[in-house]
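Before anything else, here is the set of structures, which you'll find just below.
Every read-out reported here was derived from the displayed coordinates using simple, explicitly stated rules and does not represent laboratory data. Source: prediction; values computed, not measured. Cβ atoms are built from the backbone, for glycine too; each structure is taken alone.
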Structure I
Amino acid sequence: MQLYKLKKEFEELMMMTDEDWVLPDDVLERLDKSKLDLKEKTQNICTIINGYDNDIDNLDKEIARLSAYKKSVTWNKDRLKKYLQFNLESIGCKTLEAWTFRLWFRKSESVEVDWDVLLEDRFMSVKTTISPNKTAIKEALKHWEVIKGARLVTKENLQIK
């Protein structure tokens, strides 16, 4: 049975009280069965959530492994490209056609900055990131400070172990 149907059934059963707010025996039996169904459904849902947690952990490990592999492959590619460039330049070869590849040198410009030299302000850029310090805000709110645009909210977080 779906969880929302179990919830609806619980609500209906709880409304079946007599004048003294006592549940009849047949309603109590149905309520007990519904509780067992709820426990079973909850067990199944928690098993799925646990499986997702395991999948997330495995994906994080695989991402780390693939990132390390990508870094290694990129380093090897760059090293081989520099090795090829060094050897072609050392023999004065500006173009070369291999069986499936054509190689040549293209001129480009780039700026190299020597950080030991003090540059003028007009050649500098400033990057600033501003974000709320939630730890400080939380402490201030706990000490009854009023902070415009912030409030302390208490939440119920479902824990599954």
Structure II
Amino acid sequence: MNGLVVPPGEGRQLITKAQQVTFKVTGDDGAFASTFEVVVPSGFDVGAHTHAGSSEFFYILEGELEVFAFEPVSRTGERWEDWESPEGDRVARAAEGGCMFVPPGVPHAFRNRTDEPVRMLFQSAPAPDHERYFEEICEIFSRGPVVDPDAVEEMRHRYGLTQLTPLRYG
């Protein structure tokens, strides 16, 4: 078995209305985790959510995101930005070199409030779950000018993703 070298700018790309994803290392490569380079556009908010069976790691390469990864005192409203943990944790800003690790079941979110795109390295384990998720969400988004919320919800359910606050983009 050999390793894998992926040059800058290389890898399979998926581009949706919400973000650009480049597959760097996948389950087909023998990886324990899927690794992606993700470009998060200005105004994108993934919304607070949980994953029943996967862990995630986010590393900011360029730009700045607002992030959180904790169980809040109360999962209230549509604005995760106001949530606080029992220990007093609140939303943080993650700039270049900052990272966030999310174990299974932990509420988390990120959003780009800046005017510039943010570039991050994203890992999700186990592989290839998030690879398939990105492929399916891209297919749903490409069906027409209006995204079918029922199709998105059904897909999320199959992947163990529970959306707590709305996803926003554009």
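Points to keep in mind about this one:
- Computing FRET efficiency 1/(1 + (r/R0)^6) of positions 112 and 136 (r between Cβ atoms, R0 = 41 Å, to 0.05) across structures I, II gives 0.95 for structure II.
- Mean count of other Cβ atoms within 10 Å over residues 32-39 - structure with the largest value, from I, II: II
- Structure from which -19500 was derived, helix-only ellipticity at 222 nm (-39500 (n - 2.57) for each DSSP H run of 4 or more, over all residues; to 500), options I, II: I
- When relative contact order in percent (Cα under 8 Å, 6 or more apart) is computed across structures I, II, the figure 33 traces back to II.
- Label whose coordinates, when FRET efficiency 1/(1 + (r/R0)^6) of positions 16 and 72 (r between Cβ atoms, R0 = 25 Å, to 0.05) is calculated, return 0.00 (choices I, II): I
- Which of I, II yields 24.8 [mean projected area of the Cα convex hull in nm², calculated]: I
- Top of I, II by distance in nm of label points 7 Å out along Cα→Cβ at positions 64 and 88, largest first: I
- Top of I, II by distance in nm of label points 7 Å out along Cα→Cβ at positions 8 and 24, largest first: I
- Among I, II, structure where Rg and Dmax of the Cα atoms in Å, for residues 104-143 alone as derived comes to 13.1, 33: II
- For distance in nm of label points 7 Å out along Cα→Cβ at positions 56 and 80, the highest value in the series I, II is held by structure I.
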